[in-house]
Structure I
Amino acid sequence: MSRQSEPSIPHDSPEARFAAWYESRPPWDIGRPQPAFVAAADSIRGRVLDVGCGTGDLAIWLAERARTVTGIDFLAAPLAEARARAAARGVAVNFLQMDALAVGEIPERFDAVTDCGFFHTLDDAGRTAYAAALARLLEPGCRVFILCMADSEPGSHGPRRVSVAEMHATFATGWTVRSSVPAVFEVVPGIPGAEFSPGGARAWFTEIERAA
């Protein structure tokens, strides 16, 4: 996820924190799609926008399964890696460097949006802006699939925990929350500061439909 002015970003900004993770290996960069998205793949159809795509594992996996995929992130380094991985695997993915809250400006419409770990980085105002931006990209009946840290995950380190009630509140107007089911957010083991429940952090996998 990166903006064009990376050399001057403040050291305490979200961009700087994410960039620091990518200097080594981020705990979420497991080298494959999260299992919740694999299980839901048949429902993720057509033109897909992958928000916060990082190094591209989910975007590339979907493209290999005949989806037309655009991946966005605000950092240049993971996008460069994503492009290299896509080229090595012989698939076409349109990777864009941009702020995820600006996705409503993309002059395209999508059939589905995937969000693997972006929603839980947002504050309340950001959630509202995000839902509004997504609404500009999707026609009625199109869907958003979100994997985020659940409020049942112990501790307070790492991403903000999210409750089902908060998800419903964010998408209360113009959307229908079809389901929120318990899931696991797998992480790379052994990274200090990223120790979660055994097998991965407790998460919610939520499917949301754009209402008429």
Structure II
Amino acid sequence: MPFVHLKNSHPPIRVGKIVCVGRNYAEHVREMKAEIPTFPVLFLKPATAIIGDGDSVVLPPISNDLHHEVEMTVLIGTEGRDISRQEALSHVAGYGIGLDMTLRDVQDQAKKKGLPWTVAKGFDTSAPLSEFVPASTIADLHSLEVHLRVNDELRQQGKTRDFIFPVDELISTISQFFTLEAGDIIFTGTPHGVSRVVPGDRLKAELRTSDGSLLTSLAVGIR
């Protein structure tokens, strides 16, 4: 079972499930030619998809169209079910940055046939994750920024204030259907700018404050 790290905390935290949120930035919804959701679009990744800083995303032979999706991630610290929005953030242990790597051609084929996206989203190495920073160190959750550079070129940039569904609402909604346990992780959605990467590319994702201060980062390669 994979583990993640919370800064200044020991030992490592064992990951349970990964709940991902699709279409949480309006500009990304438009670039995907989809409709703005009125309810969060949720899907799961297995914990076996996790890799860490310095590791590599491995492109499966069934695809030739691997896309990056940078996202702020949420590490659950306290178990809960039917959590209210008012109490939601008290269940968070930390925040990080992650990549929802997607086999776009496989996903598109599944969509056309009305089939699940599981292979396209959950293959081994599809969930690179950074170290998490403690929730108590984040002064304003709604003023954070996510950045992704590919081969030193800025590809994606988004602000948490532009979420269609903010973090407290996501936690509350998810907990209506899935009990959230300590060690669970939520991917909160990607901003616009998703695009293809190929073997040999280098990706660097960052979570920053609005004044540019670096909170945590993640670097992976593609092979």
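By the measure relative contact order in percent (Cα under 8 Å, 6 or more apart), tell me the structure among I, II with the highest figure.
The maximum falls on structure II.
Out of I, II, which structure matches 3.5 when distance in nm of label points 7 Å out along Cα→Cβ at positions 88 and 160 is calculated?
Computed on structure I.
From I, II, which structure was distance in nm of label points 7 Å out along Cα→Cβ at positions 120 and 152 = 3.4 calculated on?
Traced to structure II.
Using the calculated result -7000 for helix-only ellipticity at 222 nm (-39500 (n - 2.57) for each DSSP H run of 4 or more, over all residues; to 500), pick out the matching structure from I, II.
I
State the single structure among I, II that was used to calculate distance in nm of label points 7 Å out along Cα→Cβ at positions 80 and 144, giving 3.2.
I
Tell me which structure, out of I, II, gives 13, 39, 32, 15, 1 once P(r) over Cα pairs in 10 Å bins from 0, in percent, for residues 32-127 alone is calculated.
II
The numbers here are math on the coordinates, done by the rules we state, and not lab data. Since the structure is predicted, the reported quantities are computational estimates derived from the model, not experimental observations. Cβ atoms are built from the backbone, for glycine too; each structure is taken alone.
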